[in-house]
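Dropping the structures in below, format is structure tokens.
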Structure I
Amino acid sequence: MQSPRLTDVAVATATAVLAIAGLLLLPVLQAAEPTESIESPTTAGWWLTVAAIVAQAIALLWAALSPRVVLVVVAGLPVVLAIAAPSSILSLTTLAITVASSSR
């Protein structure tokens, strides 16, 4: 199996950093619109979302080598997450799907 290229590592890292930064900024955004409740970092759902984002980033490392397989994996993780721990922060996992679908 080939190693990921430096470009793939940069894209996967940037995707994970942006998604986790969005997750960390959610409390600030909630203050602007307090009607929506979000998960806090003390809940299992929050940490499962972080784990899904990291797993998606790891899969993105091989997007150039096997784009279809990576897209299926990256798109399947939010489905598993939604079943295991449904929450309002699940939408942050769609960033990796967008990145994987544009990797060709």
Structure II
Amino acid sequence: MRHKLRGRHLSRDTEHRKAMRRNLVQSLFEHGKVRTTLPKAKEVRAMAEKLITLFRLNTLNSRRRLKWCEVGSLETLVQALLTIRAVNIRYPRIIRKET
């Protein structure tokens, strides 16, 4: 039974799913947008929103938690989040593109 289990499996094993989510979030912060499927975008949005919230808190504990997050290098993450703060962009949106 799947009681209180969160997240999508996306037809991948755990390691592949974590790596894919980490790479998509890092690409989102570096490039500002990512082209992917709707279920993957929903997963990435949840993780990106948590990281942006941690960054906006700007406390010692939040900075330490950002340091140990799953996303690539901390420097690229902080630079991307500073850019987001400078432009005053809120949280990520999912825009469905017609095929």
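Each reported figure results from applying straightforward, stated rules to the coordinates on display, with no laboratory input. Owing to the predicted nature of the structure, the values given are computational and were not obtained by experimental measurement. Cβ atoms are built from the backbone, for glycine too; each structure is taken alone.
In this comparison of I, II, the computed figure -20000 for helix-only ellipticity at 222 nm (-39500 (n - 2.57) for each DSSP H run of 4 or more, over all residues; to 500) is attributed to II. Among candidates I, II, the computation of P(r) over Cα pairs in 10 Å bins from 0, in percent, for residues 43-82 alone that gave 30, 65, 5 used structure II.
For which of I, II does relative contact order in percent (Cα under 8 Å, 6 or more apart), calculated from the coordinates, equal 30? Working through the options, I get structure II. Taking distance in nm of label points 7 Å out along Cα→Cβ at positions 3 and 75 for each of I, II, which is largest? Structure II comes out on top. Computing distance in nm of label points 7 Å out along Cα→Cβ at positions 27 and 67 across structures I, II gives 3.0 for structure II.
Here semi-axes √(5λ) of the Cα gyration tensor in Å was derived from just one of the structures I, II, and that gives 27, 14, 11; the source is I.
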